[in-house]
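Read through the structures below before going on.
Coordinate-derived values only; no laboratory data. Since the model is a prediction, treat every value here as computed from it, not as a measurement. Cβ atoms are built from the backbone, for glycine too; each structure is taken alone.
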Structure I
Amino acid sequence: MWKWVLSGAVALGLILIGWSLIDGRQGAVSASVDLLGGPRDIGGYARAVGPYDWQFPADFGPHPAYQTEWWYYTGNLAGADGQRFGFQFTVFRRAIAPQAVESDSDWRTNQVYMAHFTVTDVAGARFYQHQRFSRGGAGLAGATTAPVYRVWLEDWQVIAPDAEARSTRITAREGDVAVDLTLEQVKPPALQGEGGLSPKSDEPGNASYYYSLSRLLTTGTIAIAGREYAVSGTTWQDHEFSTSALGGDALGWDWFGLHFDDDRELMLGRIRLNEGGFEPVFGGLLVLPDGSTRRIAAQDFTLDVTATWTSPHTGATYPAGWRVRLDLGEAEPLTFSLTPLLDDQELHEGIAYWEGAVRIEGDVTGYGYAELTGYAGTMNGRF
């Protein structure tokens, strides 16, 4: 999720054609989407340019003054017999105008939503992907913390049972694939970047406000083709909001949210530039067992690609294995490998990107998720 898009993260730059700020009673409305649209006017939107006064649980909810926002969950789960599964549940909000317009109609809105729901069945070598779009009116989609934290698009939702929101439940079903998962927060929100201000280039405003719930203990069920599996594991949540986060020379990004078996978590990210190389201001974050954090600079780690995979869907070639070297200032750097649990975990309906479960082996072990954008087309101008 990583999502300044999305993350700028994937809010994946929703530009809805025909979803204007109209009264829904005035006739049919087209639901077509142009996810390949170029830059749009950002005048009137707030931008991430300075310190942010975080207030939880209120900041679990929406920030409509910013053009783009997403809530992003990825998890690695195991069944009773050791079957491995991955899942992604992401809701993206995109404003199509800075201000809401007063109207008697519940259908009128300046917000549109997109959601992605995927399940990786490792033993079955299947990747199930689904997406939905909706306007943020008439109760069809939205985000709130009143009275409790809830983000939804139709009947796909994440919801908390109470105002504190230390526990949440994700429910989503599409056809014969479904998840019903309970997530328990065991560490405080980890603020990315500088106190939650995560720069994406050295130009002021090319940044997002960004925090992670890096380890959510997860239990529940996954249903596939009429069979239901009881599962447990860990989930990573990212929440970002921004306006025009990426710099003008950004091509895409590689993002990793990793759960180590020693109760540490690691986010690593690098923004690839059009002319080669990487954006030096973006790095990562290490979350320690007690919830304290350590910022990782871009020069503190290397990511060497050890394998590639070419998509039969888009023709894009993605990295499909990495060797990571992380210097934490200790006697020896950590070195470990990342390997996809399944090569084909590409979302290719709309903007194409790879988002999938990976295994960690080496000086540390565990599981995580990788997100790879800009391989099937530039992300420049979308976030």
Structure II
Amino acid sequence: MITQFHVKNYKALRDVTLPLTPIHVLIGPNDSGKTSILEAIAASCKSADYPLNQVFPATFNPSNLLWDTLGNDTASFGAEIVDDAIAGEYHIECAMRQEVGHLLRGNEVWTPKDGEPTPFPAAIPHSTTLQFAYTTGQTNVARQLVKALHDALSGVALFRWNPRLLKLPVVLDAAHRLSMDSSGFGLAQCLDDILGLNRDRFRALESKFREIFPEMKAIQLSSVHAYQWPQPHLAEDLPHATRNTGKGIYFQLQNGRSIPAAQASDGSLLVLAYLTLLYLPDPPRVILVEEPENGIHPKRLEEVLNILRHLIESQKRTQIVMTTHSPYLLDFFKPEEVTLCRKEPDGSVSVHPLGSSPDLRKQLDVFSLGEIWTAEGDEALAKTVTDGKK
């Protein structure tokens, strides 16, 4: 698990360090750096699996990614990791030259807890040593360290759910087995993969879905004309319709009628997406979710949080970080699981872990966390955290 994450010189994140728990939520107003933090965590984890030109967008202007483009063209990411096999910090630097898409790896260091730093040897220019060594099998670094670090970071999924894309039928593609696009496109294939792999697992997912939506009798996957998977790293990264056959989601109702996903509510598809993550045989190592409350009735949020907490309890290797604007969602979190983000006058982002505020804990005897946030507002809450550190 990543117990602490540090990012420097990435977008508005000039120098940010935040503690992380198995499930963690970032709060704060719009333009306070929450999404940038999720993107930074995703980039740090993806660097274990992909070359740097795939970690960041293929086409970008470095001035949009770096805090200080005049004096420093390097962004750095540090993840403190505590797993069964290792404990320490993995730190990488990524130099972003002015040439479009030109990224170079800078320093890459593993520092074990209570141990001496282990610099990684030079790798090919556009890849971390960890990714290059693991995928090619060529390394001067101890193989056990490379494998343990890769296992701790590999597998990250950033979701910005789009109910319209969740509902689309999909042309089956082995390259996307048991996975979904960041929008949620591919849900139909993911369900079909689970069904084909383990029918009992699919039936358990279906039963849980039925508990939440009693009007539903069964989830069906039917052959229909479908949409092609989007091509990665293109500006127009959207699925497109084809005449090829794929799989689409249908719901059989208790009255015997069957409806396509396009006629189902957004909320039911969003809940189904979360349940699909729960019942994956090997969920992503790190799951990042932007505003899970979107499209879901406040009363359903507790069910969504129960699904996510069940996921991290049943899959000890999985960690979840999300953003929210919903005080209802915040009611289901402890202070140590929440970090407030805010934009400072100079444009940089500061973070304020709510677990470090004794006054806030006292208020929880009377009010819920969401009520406190609503009543006090971001500025007052940040001050409470700052005062608690003195």
helix-only ellipticity at 222 nm (-39500 (n - 2.57) for each DSSP H run of 4 or more, over all residues; to 500) from the coordinates reads 0; which among I, II:
I
Once distance in nm of label points 7 Å out along Cα→Cβ at positions 92 and 324 is calculated for every structure in I, II, which label goes with the largest value?
II
At a computed 22.3 (Kirkwood radius over Cα pairs in Å), which of I, II:
II
Calculated from one of I, II, distance in nm of label points 7 Å out along Cα→Cβ at positions 44 and 244 reads 1.5, and the structure in question is I
